[in-house]
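Participant: Each in structure tokens, the structures are laid out below.
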Structure I
């Protein structure tokens, strides 16, 4: 719907300005109500997986007063290579990920769920769903994938 309303352009994904989920800087807090998709969703609960509720989001360093890493309101990230692109110029829409559930508890120093998922795998897919994660694809379908399958997909269909 967002792309339809913006001449085919996908939402912005990078965490340095108003992006799809309301994250304004890497390692910073997310404010979904400030994101580009909020007018289409208007529902905080769709931004976080129920299995992530209460789990700390490590590597989030900018935390608002009265909150902790356990209150972080985001489970999903957008494919960095789809952000701000015209959907008509992207190939393999049935295999190209749009959103992925990231791992909240990774201790890898560059891994943080700030709304952007990079193809070089510095971001870590979630594994709370039987060693796999939930994905939404560019053509609109959703699926579950195990981590090993995701590594292949990220390499070839990003």
Structure II
């Protein structure tokens, strides 16, 4: 997805929770499970860092902006919740469980996209920008060497096609 497509998808999300999901998938290639299980302790917005699925990463501008808005909304809407998860709902605010897979799926369906598609596009974008280096992809996204090699092969073909057009 291009930056414009990501912005358009983000704008399609009809609530802040959907925008958080899109931002984390678009900037950090976060999987649905990592987004669902993200806790407040995983955020270090002052230093623009986030821990997703055990991997400490930088928080991009989109995620930073949307997370700050979401956290203000969360604090206002559920001021007395003890739920440690970043994303909560009316159902989960009274307990400690993460949001459901259905919570994520409904928001993504309304936005006309899926977390998996955004995630894959983010990894491919990095593969193209990083010169199709599988080691770089493995380190940045915590993906297996085999998966990184597949993304790198696709990126090499795209880069070759681009060079052939010049």
Structure III
């Protein structure tokens, strides 16, 4: 039987494992040193942010982690696009291969959506993989059409 709950600080090692599992599946071209750095930075991140502005939903079967969803909570000045000034970002929606096709990701994302409503978020956003796209469409996520162009400036690349 699958159980669902919010992660606690004692779960940080498990959260790091799940993050790395996701990364290995989506970035199989990276060297081990990059994964080691991600693990180290992720530990520090969770020590500072878990259950403050980051909530992680965990699924477990017999005490073994089966999947997770990271939910980042963002506060910013209100605008017509986010009238409450509060938004959320889902990331690392991940289910271990042996637990897939059992509705785990659906349940975890649905938990985040319900909390997002209770927290008065204006919206929840995410970046979908091809694999996750059908789930998000089923849960009523829509593709973001904006008058703004998405841009970024990398400060870590040479």
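FYI, it's all coordinate maths here, none of it is from the lab. All figures in this text were calculated on a predicted structure; none of them were measured in a lab. Cβ atoms are built from the backbone, for glycine too; each structure is taken alone.
Participant: Given a value of -11000 for helix-only ellipticity at 222 nm (-39500 (n - 2.57) for each DSSP H run of 4 or more, over all residues; to 500), point me to the structure among I, II, III it was derived from.
Facilitator: Details: I: -2500; II: -19000; III: -11000.
Source structure: III.
Participant: Looking at structures I, II, III, which one was semi-axes √(5λ) of the Cα gyration tensor in Å calculated from, given that it came out as 24, 21, 17?
Facilitator: Structure III accounts for this read-out.
Participant: One of I, II, III was used to compute distance in nm of label points 7 Å out along Cα→Cβ at positions 29 and 149, and the result was 2.4. Which label is that? Spell out each step's value before the answer.
Facilitator: Values: I: 3.7; II: 1.6; III: 2.4.
Going label by label, the one that fits is III.
Participant: Here's a follow-up. Rank structures I, II, III by mean count of other Cβ atoms within 10 Å over residues 53-60 and report only the one at the top, that is, the highest. Numbers along the way, then the final one.
Facilitator: On the way: I: 17.4; II: 14.5; III: 20.5.
Max of mean count of other Cβ atoms within 10 Å over residues 53-60: III.
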